[in-house]
Structure 1
Amino acid sequence: MNRQTMPQFPHSYWYEHIELPNFNPLAETVKTEVAIVGGGITGITTAYLLSKKGVKVTLIDAGSLLSGTTGHTTAKVTVQHGLIYDQLINNFDLETAKLYYAANKSALEFISNTVDELQINCDFEHETAYLYTNSDDYIEKLMKEKDAYEQIGIDHSLVKELPINIPIKLALKIKKQAKFHPLKYLTSVINECVKHNVQFYENTVAVDLEYTNHPVVLTKEGQRISCDYVILASHYPFYDGLAFFPTRMYADRSYIAAFKYDEEYPGGMYISAESPNRSIRTAKDESGEDILLIGGESHKVGQGKMTIEHYEALQKFAVENFKVGDFLYRWSAQDLVTLDNVPYIGSITKSKENILVATGFRKWGMTTSTVAAQIFSDTITNHRNVYKDIFAPSRKVANNAIKNFIKYNADVAKHLIKGKMEYAQSSKEIEKDTATIMRIHGKRAGVYRDLDDKLHIVDTTCTHLGCEVNWNDGERTWDCPCHGSRFSYTGEVIDGPAKEPLERIKTT
């Protein structure tokens, strides 16, 4: 590979040189105490905690374990979640901000202790975290965040220079945060779960819930999982239960580029306060050499400029600010953002207390997913959890969140109408590895020509709520700008809330 030549296909570094466990699909109706839908860090950590307490757990995943957001993260384990604490004080109160901090600090400590207890070789390292700005417009915001740190009691310092050579005006520094290899960590946790008789099933798609006295998970192939509690840990909840999640959160996408690093790294994890955001950390390859990970370029799914340009922007930032060699990997991550930026963790509604949900981690899922697992474990085993109320999906909505509700749903309506009205191209001259929108049999159709010169044609109407999907050239997917569903170029669902694939269109 030439230096800085972008990899042709997206692929996460975390999947390199690691053997993930394999499990069979569910082939029969079963009964369990707790059914968990979703095999990422939330579901697996919850299964681990419950199984240690003797609870019978069954976990299913629509694909393979660890194939979703957990394997596409920057894997920072930190309480420093951007400009969040001043916002929490203003939108809620100081006590809520203190509890949010304490919950994430507890999660960081849990991961550290679990690594030690299970002797997991997952490249876990404590690091200093920096939230920085190089914008005059953000200096005041950073100072307000500093004031929030002081009110909460977060040990920090204010600095005007970073150990890495990038220009800044100001930064907030917090010591003893961490980074790790998420899949090495969770593979060990899965193995421990198996020892505690957790039943794992892959390629088992949950499509609905029956709810009377006890919930029953219904699978695509017709199996039923009867349980006392069900946990929705599938990134976007596959079951809504009148919680109205499509109106209460949106899907946000960001990008990561990994480069061979040709100088000595001084340590630290870094993230910019302003947009376009930049996240910086290193990882170790199999030979022990540093790989530089540059993340950022957040935007709503299915909206904005051509997605390949986001990778190009990260590449440009890396080349201009660091001595980097080969462009090794590129991948993207998708997460959900709630109206008040606090995850929804807990009973899906007040009337359905034994259906638990965890979603809306806002790109900080390493700690907040662990918080969710701790809350779920305590809830199911009847232990008090002091953090439970601040994350409850039925919590009181702040005034700013109401404004976000109006703004977000107006945006959804705009894209719904735009997709139906927009002009569709009629030319069939499509180059290899490109896509376009055409009219076929009167339908708006997405047409992609692959590298083998084969055409793949799908109806572009999202199977969730009928918005029109747009082409994502960086990932070769069809993405919905309304609620964040993503589909492969052949129409299969990659990310929900959609459950059904895009309809394939035949031209003959």
Structure 2
Amino acid sequence: MVLASGCAVRQGVVPGLPLAEARALLERGSSREARCVPHFEQHDPAADLDQLRELAASCQRYSPLVGLEEDPEPQSLLFDVTGCAHLFGGEEKLARQIVRDFGKSGLVACMALADTVGAAWGVAHFEKHFLQAAARITGAVSELLPVVVPPGRQQAALHPLPIAALRLPAAVVETLQELDLGTIGRLRALPRDTLAPRFGAGVARRFDQAGGFIPEVIVPVRPAEPVSAEWSFSEPVSDRHALAAILRILLDQLATVLVARQQGIQRLECRLLCTGRRSIDLVVGSLRPQAAAAHLEELLNLRLERTALPGEVLRIQMQATSLGPIEFHQESLFEEIEKTGQHDAERELATLLDRLSHRLGTRRVLKARLVPDPQPECASRWEPVLQAGEKPPARKAAAIAKDSAAGQPGNLPAAARPLWLSPQPEPIAVVSLVPDGPPIRFSWDGHDQVVRHFWGPERIETGWWRGPQVGRDYYRVETATGQRFWLFRRQNEGTWFLHGVFE
């Protein structure tokens, strides 16, 4: 376990706990926490860092200087709001605005404002202790979010906080806690000249940073420069061959920039500004990041062929709105021919799907996606292979969440499900030796089928929350002719249906 939600912590789940123990605790405590639904997400530090960098870039509307904390796996954003608070009506209103905006995006932000980075970080991470100490002194009850430390009061704000609020290494924190130095106030009571020999120079440095005696620089996160190109015509142009030539020039410019970054385009937006202040937007996408101008040009031309221009074109603006790393395949002198052909086939298939999606439309080139649904006809859905008109969904870093393992009901092997499945089960006449027993004979497609072997039953049921309850007993049967079918009997009616045929 790396992170845990507040609901999970209340049930005993803490970071560092083995996954199996966390699952057991959450399953045992689900009855007490009715609104806490367990969910587990694979930890991906690289993806989390990318997401945090994107979030930092979007926060520049609050401050021109936004950076990440100094940590191998940062989880906090640092703002320098000097000279910015008055634009929002003061520091407290600025802090509330940031927390409110994060909440609208589905994020819970713990925020603190202080004179130093160290004090702000410590109060933000351990503000519960800070507010409890303030309540004991003033008798007032403060809101949990956010906290604004008055100017010059960072030392007093840090005094009641745990020693971990100094951003010390875990080994040093453990040693200090064993010596009953659990709070910053107790550690500060020790002579300063004894800290470095006993606990290392980092303790004194963190003290000075939090107190403002040593400056701490925030390294800003600079948003990546947009990959874009533009062409303005001296005279309006309506000839499509001329437009195609300019599109190729602009794509070559983008490709030159992307090759240096080792990135490719997954979503490209092209705007044609026409006479009469009218414009046409051409959006193309690719299954794999593309840095080849020829392929992107072909996709744009397919879009252009199916688009009626409202007038002559005055300007073309092109921008890559979604990028990804280019896939490289290292060739080997003794590589197997089968593997080489497999990589080539995958690239050719992706190219074919790109062309079909842009020629026929993304809603006409579909793929099946498995969903965790016990009802067989609902266990998959069709979705576009290429979501060219939509931006890829942003990945959200998660800690404790519901474990939804997609796949076939009951984790059955593939052979337990037929390759051909009827969209709607077909009613059939079945003969059984005993009531509710296995089938021995049935009629389908005008032919009588004699059952030689059967496997089952496999019971599939759905809950009341799904609407009409589904209860079925499925059998895999093999007939005298060697054919195999998938039949089921409705539990409440006793009627039989054919749902699939094994190839």
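Just so you know, all these numbers are worked out from the coordinates, no wet-lab data involved. Here the structure is a predicted model, which means the values were calculated and not measured. Cβ atoms are built from the backbone, for glycine too; each structure is taken alone.
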Next item on the list: Compare distance in nm of label points 7 Å out along Cα→Cβ at positions 40 and 96 across structures 1, 2 and report the one with the greatest value.
Entry: 2
Check: Of structures 1, 2, which gives 18 when relative contact order in percent (Cα under 8 Å, 6 or more apart) is computed from the coordinates?
Finding: 1
Next item on the list: Have a look at 1, 2 and say which one yields 16, 34, 34, 16, 1 for P(r) over Cα pairs in 20 Å bins from 0, in percent, as calculated.
Entry: 2
Check: From 1, 2, which structure was distance in nm of label points 7 Å out along Cα→Cβ at positions 200 and 240 = 3.3 calculated on?
Finding: 1
